[in-house]
Structures are given as structure tokens and as C-alpha cells.
1. Thinking of P, Q, which structure, once volume of the Cα convex hull per residue in Å³ is computed, gives back 139?
2. From which structure (P, Q) was helix-only ellipticity at 222 nm (-39500 (n - 2.57) for each DSSP H run of 4 or more, over all residues; to 500) calculated, if the value obtained is -6500?
3. Assuming 18 is relative contact order in percent (Cα under 8 Å, 6 or more apart) as calculated from a single structure, say which of P, Q it is.
4. Compute mean count of other Cβ atoms within 10 Å over residues 32-39 for each of P, Q and report the one that scores greatest.
5. Name the one structure among P, Q that distance in nm of label points 7 Å out along Cα→Cβ at positions 24 and 40 of 1.9 was derived from.
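Rule-based calculations on the coordinates, nothing more; no lab input. These numbers come from a predicted model, not from an experiment. Cβ atoms are built from the backbone, for glycine too; each structure is taken alone.
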Structure P
Amino acid sequence: MQICALAKTTLLDYPQHVAATVFLGGCNFRCPYCHNRDIVFADDSIKNGALTPCSSEALFSFLKKRRGILTGVCLTGGEPTLNPELPDFLRRIKALGYSTKLDTNGSNPDMLRRLIEGRLIDYCAMDIKNTPAKYGVTAGLPGLSADSPLLAHIRASVDILLAAGRNGFDYEFRTTIVKELHDEHDMCVISDWIAGASAYFLQSYTESAGVIARGFHAHTPETLKRFAGLCAAAVPNTQIRGVTV
């Protein structure tokens, strides 16, 4: 397990929990607006000294000491479900009494189903990058078509979460909204795709030093509010995260 970074305390990453966030290296997407460039390209980042990995022993020693202070652990990336060791890793975390949250791009529905059915995660946040027609450009995968196997996997993950939610599992969908990539039509298509979801969060893009490619911009708060209103027709619990409107 390649643990690239550890945020020892967060009140934001895991709803209703004081949590630690574990960043796992590597990703099969190359979203140009992604803020975690060093983690996406983890092998190169470790080689050039931009990242210093955390050992499993150090992580679990920390988690044992923080029991009673922290209540949750968020697994993010990169893309955590690329790691075949993830179920055992989560099992060890759960054995310490922590609630667990997974952040995922939804590209590995078999792993997602395994984690939910095995009760190894208590909450899942899945990114919906864009409409199927615009997934390739948004995920940094030129040539990706709407009928590709990868999009089929993402659709399967959406269906898994919708079904799990009907059985009481906690989850959310979320989209980072970028001015150059998302418009009103896209928001209507996305919200129709995930209609009936428990929660949908629109996250405003912000520039950072760790972004993969520069040159992107945020929509205005007023535009985000309009987008949220459009999405609420299909997903009543649509909220804007990270910006005041």
C-alpha cells in the first residue's frame, strides 16, 4: 500500500466525524484541474523527493494513539480502489474502531461492491466528472468515448451506490465545477443520470500550486447557485460546497 500523505485531523473530509485523511498514490485518471498532482504521479514524486511516503506501521501506530480523539478515517487519492490490498487495509482500520469513508472516481465497481457488501466502508463519495459525452476531456483521457468500457464501469458504480443507498448506506456524488468544462446543459444531464441520489455536491474549482494543468477558472457564485437549482429537480438534496452563495 503506497501511503503518500496523511492529514492527521480534518473536520471537512468526512461528514459528522473528526477524521484523519489517508492519501493513497496513483490514479487512472488525469483530470487537468486535479489538485493532487504529486499523488496522481506518485512514483515520480517519490523519486524526485516531492513526496515522502508514510509506512503502514507509522500510520497504524498513529491511529492507535488517536482512538477516542478521531472517529473516522477517509481514504482518498489518487484512486484508492486501484490497490488490491485495500480491503485488508480497511479491515485493519475498522478493527481499531474507526468509521471509514472512501473517495473514488467509480472506475472499479467490483471493488466498490466488495467494500460495501463487506461493510468495510461506512460512507462513499464518488466523483461524477461530467456528462458521459464529456468524460474524456474532463478526466484527462483524450479519445474516451461515452460507450467505452470505462464509462460502463462508472455507470455500474453509480447504480451500486443508488441501490446501496436504498438499503441505508451513506454516500454522496460530487462534481468539481470548472468554467471551461461545465455548463447548464451538462448539469441537467448529470443530475438526470444520478436522479434520486441521496446527496449531490457541486464543488467550485479553485487554483492551487498542486494542480495538474493551469488555466482553469471557477464559475461565479451566482452561476453555481443556478446550477444547483437545475440539479435539484432530479436530486433535491443538491448543495454547493466550498463557496458562499
Structure Q
Amino acid sequence: MIYILFALVLIGGLLLIYMYKQAHLNIVRKHEFSFSHLKLNKPIRLFFISDIHRRTIHPSIIDEVIGQVDVVIIGGDLLEKGVPLKRVHNNLEKLRRLGPIYFVWGNNDKEVLQVPIMSLFRKNGVQVLKNTSATIFHDNKGFSLIGVDDMNTGLVDLETALSGVNESSFKILVSHDPRVLSLIEPQHKISLVLSGHTHGGQIRIFGFGPYEMGKTHISKEVIQIVSNGYGTTALPLRLQAKPEAHHIIIESY
């Protein structure tokens, strides 16, 4: 019996070490999309990262894409309660090396007083999209980056976010929660949605987890990327749901 218990403890310990290492991987997934209604000579190059939580961004993911990014998008949960602001500032400084930063609120961001966060944003030139949009000029044209508040607040207002957006503009919607897809109507003419929040279930056993794996899918003729996220919540462990950031290339054809 003692040998069985020892074996179980050993297996459990090794599994925890494996899950900890999985949670601290540094993976950048590349996505390439082409749209017939987009007329560009140069592709739009985005770096999307969500759910950083307590992690420190590893320099390797910055080095992997530096010089290949036009815009950085943080899809919420930049931090959570208990994360030192200095760590957040350092993460923003790293991301700023890639390009201008745009941010939408996540549910865990709301756990922290917003005044010091907004001060960090000003220092690092971060633009917050909260039921608002930004026109980003690229290749002598503009595309629209639209951001909404976190779904859990009950304050998401997609119509307000879209107000003032040119109807013919190429539209990218950013929402921390992937359920925003249910609010999109054909007349909104949104082409791409970027979300996180689910962590891909974070810990999956035999392929099952509390949430779906991160994915890229098409619904309502809209492409949506749902990220597994970069960090973890509750426990710094992952199983069968590797952390990820995203390098997105958007072209015309």
C-alpha cells in the first residue's frame, strides 16, 4: 500500500510541475485573413493579447514579432486584484515597443481601483475603448477599431460604440467576453471580433473543461478569435489549454 501511495504522490507532483510549466509557455499564434471588401496595398498587422492577469510578459514573445506589428490590442484582464502596479507598468512598456496600445476592460480589471490604472495608461499612451471606437490610419486609409465594456457589467452598448463609424470602414470589434457575438447584426458590417476571458477552460481533463478551447470560427459571416489568454486565474496551472498571444495579418484579395 505504501508503494501505491508513494507512486500516486509522485505522479501528482510531476503532473503539477507539468501544469505549471504549461501555464508559463510563451506561444504566439499567427493568423492570416483575407477580405474581398478591404482594399489595401499593405496588410494590417495586429498583436492581440488578453488575460495577462498575474503574468510577466516574457521578452521572447515581443522579440518574435517586433517590427511586424502596427497596433497592439489588449483584450481585457490586464491584471487582477493583488497584482503590483509596477508589474503592469513593465508589461505595458514591453507591449509599447511593438506599437500603439488599445485596451478594453475585462471583468478582473474591475477588481482594482481604476484611477491608478488610468494613470498607467496615460504614461504608456494606452487608449481605452469603452463603448467607443478609434479610426486607425494605415496605408493612406482608415480602419475602425471598436471596443465595448465587459459583458458582466451589463453596460455594453455596441450601438454607441459604432456611432460615428463610417459605414464603409473595415471594422474590428474587441470584447473581453466572446458572448458579444450575440449582439452583432448584419447591418453592423463587422468583419473580425477579438475576445478572450475563457482561458480555454485553463484545466481540461480528457478534453473537457469549464469553457471551450480557444478557437477561430465564423458565425454570422463574422470571423471571431477566442483566445486561451496569456495568464491564469486562481491557480498558475494549465492543462490541455496552452497560453497564447496572437499575431494577426489582415490582407485584401
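1. Only one of P, Q returns 139 for volume of the Cα convex hull per residue in Å³, namely Q.
2. So the calculation was done on Q.
3. P
4. P
5. P
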